[in-house]
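Structures incoming, each one as structure tokens.
Just so you know, all these numbers are worked out from the coordinates, no wet-lab data involved. In this text, all values refer to a predicted model and were calculated from it rather than measured experimentally. Cβ atoms are built from the backbone, for glycine too; each structure is taken alone.
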Structure P
Amino acid sequence: MSDLKLGMMFSEVMKGGFALNETDPKTGAKSGKDQPLVMHGTITIEDLETFIADPDHVGRLDVRMDWKPFGDDIPAFGGVFNLFSPTGDPKLKLMVYEWPVEHNGKSYYFAGQKDVQVHSLFDVWKDTTTLYTTLYEGTDKSGKVVGAGILELSPGELMRMAGTFTALNADSVEESLRATTMFGRFFLGELWDTYIKRVGA
């Protein structure tokens, strides 16, 4: 058996209206519907056991992005991914997607979040596929907001994403299955805790 830790990698493509000179994602999604932003993201979890044990559940997000104001196939490596990260509200957790980009010699920072909230089970699809995103000047979220929009994971892209899950550092089919099972149990367990166990609490 390898000394490397079992990990997981998968890809996710989200798309939606995004506009400059907007600060509210919902407004930006409407005004930017004719120039959609497409985010091709690859999430890497180097150590699955540590990822699950860490309350923030931190992974790495590498992006290639298409958006008319910035161009096509823009690389953005070394971003941040958090899955079911806790907040100060016990009934709200976040899926966080953040990535830095360079355009015309300037630094920008995209910061998106999916709001996973305690409410009806019928809202699970919207919560886990809708990324409210803001664009900042600079290299983090301390800069001026210069754009906003909403990216969504379509049913078709969800099906394609399911086929991209790959166990890292697995020496056998059994190890690969163990990694996939660990991740699946964690993900479904979090959904159960949010949409079933806590409803009405």
Structure Q
Amino acid sequence: MKEKKIIAFDLYDTCFEFTVPSRSYTQLLSTAGLYTYRKEIRNAFMTSGKNIEDIISEIAPNAKMYKHIEKFHEKINNELLSVQLFPETISVLSLLREKWYKRAAISNLGKPYIQPLERLLPHTFDYEVLSCNVGAKKPNKEIFDCLKNITWYAADEIVMVGDSMYSDVEWAKSSGIQAVHIDRSSRWINYYKDYISISTLEELLDIL
């Protein structure tokens, strides 16, 4: 692998995980009769930085959200409180810093989901490119352009680490970035033979 200068990480299911997922977003749209708007609402939730009430009032102004929104926020809060780091996350990020690698977080997040990043990994990343802040999400080219613009690194100087073949690995490959697929269950390790695959972040250190 050519020498790299910055390691970009997806966040959920790469650096940390939900231990009690609530599927609050899907449940909200289903019970509120908004399932047909799910893609449009989800995209706005991840890229606009607005709260869910404002998004739904714009996309589906006739929806009677008052019946469901309190329960939605309760489920979101429970979900966020369940987030925990994978055991090796902090040590790997610290070792990368000691080896003079820059570290970036690049993730598709609705605004509430930034909270675990601030709580569990405060001031850890040198750069943060979060979809709700920059107005674009993976695998769109625009979010890669944001990463390049704020870091001043070229594509061949970046490694992208993530769990999603579509949003992380294929996106990185199409942008000229070296991708590393983290497959903690080792379910796909023999299936995607054209990609570098790891089962824990610790293996990333050996690859680099």
> Thinking of P, Q, which structure, once helix-only ellipticity at 222 nm (-39500 (n - 2.57) for each DSSP H run of 4 or more, over all residues; to 500) is computed, gives back -6500?
Replying inline: P
> Upon calculation of FRET efficiency 1/(1 + (r/R0)^6) of positions 16 and 64 (r between Cβ atoms, R0 = 30 Å, to 0.05) from the atomic coordinates, which of the structures P, Q produces 0.30?
Replying inline: Q
> One of P, Q was used to calculate P(r) over Cα pairs in 10 Å bins from 0, in percent, for residues 8-127 alone, giving 13, 38, 36, 13, 0; which?
Replying inline: P
>> As an exercise: distance in nm of label points 7 Å out along Cα→Cβ at positions 96 and 152, calculated from one structure in P, Q, equals 2.1. Which structure is it?
In response: Q
